[in-house]
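Undergrad: For reference, the structures are reproduced in the following blocks.
Since every read-out is calculated from the coordinates, none of them should be taken as a lab result. Computed from a prediction, not measured in an experiment: that's the story for all the values here. Cβ atoms are built from the backbone, for glycine too; each structure is taken alone.
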Structure P
Amino acid sequence: MLVEEELARQSPDKDTVLTIGVFDGVHLGHKHLLSQLKEKAGEQNLLTGVVTFRQHPQEVLSPQVRLPFLTDLSQRIKLLKDKGIDIVVVLSFGDELARLGAHEFVTLLKKHLRMRGLLIGPDFALGKNREGDISTLRTLGQEMNFSLSVIPPVMINGEVVSSTAIRRGLAQGDMRKVHNLLGHYFSLHGHIITGAGRGRGLGFPTANLEVDPKQALPPDGVYVTLAYLDNSSYQSVTNIGKRPTFGSGEHLVEAYILDYQGDLYGQELQLDIIERLRNEKQFANPEELKEQITKDIAQGRAILGSEREVGVCPER
């Protein structure tokens with residue numbers, strides 16, 4: 001059984017307090033849950049553990065629904081570990097795991113992860129047909145000797161902080177709302193790939209970011225961004241869209257990294273998206289586009305401020 005194989009790769013040297021979920025975005029609601037997890041573990045001298053999934057369960061349970069991710073798996077793991085989590089366990093969510101009953105899944109968590117406590121949100125359920133709801137888990141806890149703690153959601157401006165709410169804000173291009181719900185800037189990650197060189201021809205060489213097709217993106221347009229290369233940060237302006245002035249039709253994410261000298265191709269790039277500047281538009285000729293890019297850069301510098309000059313990559 002694949003789920004047991006993946007769990008068996010872990011060998012905690014102490015009992016654990018766990019939480020389970022996708023943790024897409026590792027937003028403020030998740031961070032509150034993680035802080036409660038650490039507090040609970042500290043009280044009992046236990047390890048903290050997060051069980052997350054390689055695929056979003058909706059990909060298996062409702063394959064007809066497109067659900068772009070906010071953070072890819074590697075970034076999710078990094079954000080979780082940055083919060084001081086001792087063990088991050090990644091399970092493959094497929095038909096096998098979807099068919100697993102609540103009792104059987106909890107038995108595996110007890111066996112392989114030495115689970116002594118479980119922290120969940122109020123809408124949480126696990127197991128086939130979501131049979132492992134709060135009531136069922138309380139009963140299982142009494143039978144199998146683990147505690148269950150239900151953590152209320154985090155509310156901001158009357159809205160529950162959730163990955164769904166963040167996707168909604170992102171789709172509207174409301175990057176301030178996205179930042180407020182995440183508790184950090186929304187980021188894109190990938191390698192820099194070779195482009196058509198049109199930016200260089202205009203005097204603004206761009207870094208073309210290779211983005212996973214399943215990655216959630218804000219609407220097409222021009223954004224103020226921070227670029228991270230080799231643990232240093234740079235001001236940048238990023239275009240997301242199809243470059244209608246050139247009629248390429250290909251959807252791209254390309255960043256002009258201010259004050260950077262050097263070869264970009266093949267490097268790992270992270271872009272923190274700070275604020276939306278404007279819609280993407282078609283210009284009559286390259287000179288008009290060049291003039292607008294100059295204005296975008298000036299506006300971007302003003303928004304970021306002088307304190308955002310090249311520096312060491314901060315925690316986001």
Structure Q
Amino acid sequence: MFRALGYTEYMPELPEVETIASELNRVLPGLKIRDVWTDRVKYIQFPKSFFLFKKKLVGKKILKAERKGKNVLIHLSGGVTLLVHQKMTGHLLYGKWRRIKEKSSARWESAIPGPLRDDPENRFIHLIFFLSNGNQLALCDMRKFAKVLLWETDNLGELKDIKELGPDPFDKNFTLKNFKERLRGSRAIKQTLMDPKIIAGIGNIYADEILWMAGVHPAKKTNKLSAEEIKKIYSSIRPILRRAIKAGGSSYIDYRDAFGRMGSYQKIRRAYQMAGAKCAKSDGGTIKKIKIGQRSAHFCSVHQKL
């Protein structure tokens with residue numbers, strides 16, 4: 001069922017990335033990077049040379065892991081930071097793997113029983129950081145679109161990946177006034193919520209969920225929103241994202257947390273991919289699906305009228 005959703009419809013958003021970054025921050029600090037392996041050097045955006053990338057990483061101590069937008073940042077000793085954008089199908093995993101040689105190839109298999117070993121969505125290992133405690137940090141990425149780079153920590157603001165991000169929904173400076181000021185133009189509100197230059201971290205899933213909670217049609221133009229509608233949207237952003245973080249994110253296709261486990265938000269969603277279902281507000285409405293731009297949008301036919 002989940003495969004039919006398509007990868008253009010879903011990729012890790014703020015709750016999924018926050019889940020992984022928080023979990024990594026509990027297990028990585030204090031460990032050193034002993035070695036790096038990959039079968040896809042194209043992941044490494046900077047420095048361009050994998051040899052130099054590896055040389056700069058080996059021996060570094062991990063200080064902290066955090067999220068910025070949809071990026072996982074792993075801060076290291078020596079004033080450098082490892083940035084990983086997991087893109088469409090990537091997820092970082094913490095565990096222990098062994099190399100299994102087969103007739104004409106080789107693969108990595110988890111030495112730890114459970115989801116890391118048994119869930120087929122965790123088998124696409126293409127980048128591994130070997131750690132000083134004998135465990136590894138691995139990037140699992142079926143479609144191999146992830147992005148990795150190493151940058152000076154003090155100059156992260158120079159990176160396009162960071163510099164062009166709008167405010168984080170959980171930033172104290174992300175106020176109702178700030179939100180109103182960012183709703184410029186006349187795009188559909190769903191497209192606006194998904195624009196990382198407007199707000200960092202919201203994608204297809206949670207834009208639908210936020211607008212369902214706020215009672216605003218996803219196709220309504222930003223310049224047609226009333227002050228009350230803007231307030232309702234703003235007031236729905238954090239509760240929806242917190243609920244999703246508490247659920248460990250959404251595992252519609254291949255997202256897994258840092259220990260290979262599925263998230264559970266897909267079990268408690270109210271709008272996204274719920275077309276045909278009765279609205280959870282019991283208002284007599286049915287969840288409908290339309291296209292806005294190239295993306296799907298889901299809304300209640302009763303309490304989200306255009």
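Undergrad: When Cα extents along the principal axes in Å is calculated, the result is 57, 42, 30; to which of the structures P, Q does this value belong? Intermediate results must be reported in sequence, preceding the final value.
TA: Values: P: 73, 41, 39; Q: 57, 42, 30.
It traces back to Q.
Undergrad: Taking -10000 as the value of helix-only ellipticity at 222 nm (-39500 (n - 2.57) for each DSSP H run of 4 or more, over all residues; to 500) derived from one of the structures shown (P, Q), identify that structure. Write out the running numbers ahead of the final one.
TA: Values: P: -10000; Q: -7000.
Answer for the origin of the read-out: P.
Undergrad: If you don't mind, another one. Which structure, out of P, Q, was relative contact order in percent (Cα under 8 Å, 6 or more apart) calculated from, if the result is 19?
TA: Of the structures listed, the value fits Q.
Undergrad: Let me ask you something else. Thinking only about distance in nm of label points 7 Å out along Cα→Cβ at positions 19 and 275, which of P, Q has the largest value? Could the numbers behind the result be given before it?
TA: Working: P: 3.2; Q: 2.5.
That would be structure P.
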